[in-house]
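Some structures to go through are shown next.
No value in this document is a laboratory result; all are computed from the given coordinates. None of the values given here were measured: they were computed from a predicted structure. Cβ atoms are built from the backbone, for glycine too; each structure is taken alone.
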Structure P
Amino acid sequence: MEQKSLKVKRIDIGSTLDPVTVENAALAKANLSVERVDAATEGEIIAAAKDTEIVLTRYAQMSRSVVEKLPKLLAIIRYGIGYDSIDVDAATDNRVLVVNVPDFCYEEVSNHAMGMLLMLARKLMLQSNTLKTEGWKPAYNLIAPMGSITGQTLGIIGCGHIGRIVARKAQCFGMKVIGYDPHVDRKLTDEAGITMKSLPEVMKESDYISCNPLLWKETFHIVGENEFKMMKPTAFIINTSRGPVIDQQALVKALKENRIAGAGIDVYEKEPIDVNDPMLKMNNVILTPHTAFYSDASDIRVRTSVAQEAVRIAQGHLPKNVVNKGVKPKVNLLP
């Protein structure tokens, strides 16, 4: 496989295309460069990538019908940890590598989750907005009831790398940490100081819940109406993983009925969030536009890593982070 014969394209959604100077700096080592293409629909993606060996994508939906119509495709490399936008089974069936970047934003996402926890616990946004608009006394009168954070319980759903980092940071505030994850190595959760429990136990015992799992069939709507009914009315839930991990309709219902104290949400079942979503008007909800992953440093890390994985393929080597490990690539690649 000659490096110069490979075409690399970044499939973007939306008219504002991110710069690719960082990627091209890394790709130059293999005499490669990336072309940016704006494509949202399946037809547009197929047309854009029909002559492409390596697709780089952040949000484009790489469905089975797309993958099956791209005979030259060797690899789909995603900017990020999750890969729910890619039909991994279809890629495997068509001998296409699926590659992610699992380690570029551990600190950013865990910091975002802890930031939301602190803002909710201390009513920081509500106090600040009230002080600015109504004055000192109305803002001061908002403080009670308020937990102490120290001595309270954080429940973590999904105790992978990010979940365990959240646990360690919460312990710095004197919190007790419990968790649910049927797949993680118990040695790792023990080292992180997480007491593992069943999902109902986590929902019932936690003062704060941080959702940190990958999105797949088992975690789709893992928190729904039944789970919200288990929570303390003084408890908060935070989601910095994937929107469909929480049943958003059930969340809105729980908030409206005061079943829970509030929420911190960075990800949504449908993005962007609907302009008429009730949560936009709730004082006990902190919303951010799917930005937990971001810092200037993490942005450079993910762009560099994506390009380096493409370079490995161009140089005849397997990428470092293959999601579908059992796939048989279309070309011979060395470990």
Structure Q
Amino acid sequence: MGKKVLVIGGAGYIGSHTIRYLQERGVECIVFDNFSNGHKEFVNCSYVEGDILHIEHVRSVFKVHDISSVIHFAAFIEAGESVHEPEKYFVNNVSGTLNVLKVMREFGVKDLVFSSTAAVYGDCEDLVLSEDSEIGPINAYGKSKLMVEEILKEYVRAYGFNCTVLRYFNASGAGYDVGEWHSPETHLIPLVLFTALGLRESISIFGENYDTPDGTCVRDYVHVLDLAQAHHLALKHVNGFNVYNVGSERGYSVKEIIELCKKISGVNFKVIVSDRRKGDPARLVASSQKISNELGFKITYSIEDIISSAYKWHKRK
């Protein structure tokens, strides 16, 4: 068997899109996933079912397959939940990654692309966040990802690893035959579209007194296929330790997203204003200049493309 890219968490939303994108470009992949959040229906290549918290599960993949490099998506990602259950996030996201790194060392695999997050910036006051913006995560999810970033720096320094960290913003949209499917779903665009499709009675806005133009949180939404492009570029150019933001460089408020969903769906649905949630920064918008300049990354999908593709997928599902 030829060398393969091991995609940990490859049955998830972003992982499954990335695999299809890589396959179109001649990259052979194998998935490792415990299917706690991923879906076997999304996997279109060989897979091994296992958990990164069990190091023997991880070793089993490397023993059987000739792995050239690793893309690591597997993590718990719900910022709000992480405020109330921090141990869950530190154990899985940090300890699990240490197991992956240990096995990579054992088998001489040193190239890693790591899925990080804009949550490492916390409530940074920069209107557009660059990789040099102040770091200050305000929830355990962001803190767990930042811990792994620091660990990866040490693996590059001490063990000769090559690690590219992608800090991406709000992954959205749908491509190929897969889409966003979480249980429970907590992300804004699918929740709004569920409301448009009559699967929910209303959509809630959590706070409208933030320091933003319309008082609601502002986020940078990036199409999942643009994220797949970023992972492909990162994989091709992994060398030393590098961190890249991946976003659209344009922020949209919760109210703007709701209005766009109403326009694209043609449905006027009920909106409720609720209290703020803990752990929600007011604004997270990316500068993607570094990854554009160094790796050639380009945003190819608009916010309308994102919402339209997601709406079509959820209607079909």
Structure R
Amino acid sequence: MTDTVDPMPRRRAWLPAALALALVAAAAWSACSGVVKLSPAELLHSDIFLNLRLPRIVAAMLVGAALAASGAAYQSVFRNPLTDPYVLGVSSGASLGAAVAIVLGLEHSVWGIGAMALVAALATVWLIYRVASSARGLNTPTLLLTGVCLTLLLGAVVTFLMVLHQDKMERIVFWTMGSFASASWLDVALLAPATVAGSVAVLFSARDLNLLLAGADTAKSLGVEVERVQRRLLLFTTLMVAVAVSTCGVIGFVGLIVPHAVRLVAGPDNRRLVPSSLLAGALFMLLCDTGARTLLQPAELPVGSLTAIVGAPLFIYLLYRNRR
């Protein structure tokens, strides 16, 4: 039995190694950049680096990897390149859970915000899955439309909460714009296991994802338990997205643009697409966050705004190039 997607040509095997090297270089540049300039020799002896910049760098890489891996999984499971955690409403669901936790006074409890974000994200995914499922399987157009509608609805509810609780508005706005300004080692401790577990689940499902690209019926005939694979991946990816949102807020475009861009270079084989997307997502998020805190220093831009400003034109360009 062979996969429905041919292995990536050897001439493209350099991509993961190149992304890994670029990630190391970007991390070094980010560590030295900021209001306080640090030389490489000063890093290990600087509290600014060890307690502020390093946890922020690690958190940005983990969130970028989590969103990119989730986007790659969604796009293969639903056979649609426009599917990502933001479009499906998963990020908005987690954001609403975080907003409710803040309103209830749980903002000083990381587990409280994280738990509420996870429950709301899982409820959103379950609702979307139920609406789009039928005896013939998942209906992708229904899935996307439901996700877009829920994203608008949940965003409206968050706005409503801000109006009712204006004393909490500044804190809630954080979740709608995204930022790593308050990233700490505690956030890294929460992000790392969720990102690792979710990434491993997606990596080990790469062959099933390849077969799903040929359609649910074909995948079933080749021995894939389609519904079981879909539920497992939705659970793990939702866990990653919920933890990411609970620590840094809603950040769009990463789960959409990164897997799509990697796919144009590496091809559709998920055995190479997923690890490359993990590295590319970490790199993209790190570069955006470094730009967010250095472009207008000492002021700081919301990283979610920067990912959209960079990601939207880039995505349009890639679509245009691919069409030609």
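Things to note:
- Structure from which 12, 40, 33, 14, 1 was derived, P(r) over Cα pairs in 10 Å bins from 0, in percent, for residues 35-154 alone, options P, Q, R: Q
- Source structure of the calculated read-out (helix-only ellipticity at 222 nm (-39500 (n - 2.57) for each DSSP H run of 4 or more, over all residues; to 500), -9500) within P, Q, R: P.
- With distance in nm of label points 7 Å out along Cα→Cβ at positions 91 and 251 derived as 2.5, matching label from P, Q, R: P
- Top of P, Q, R by distance in nm of label points 7 Å out along Cα→Cβ at positions 179 and 211, largest first: R
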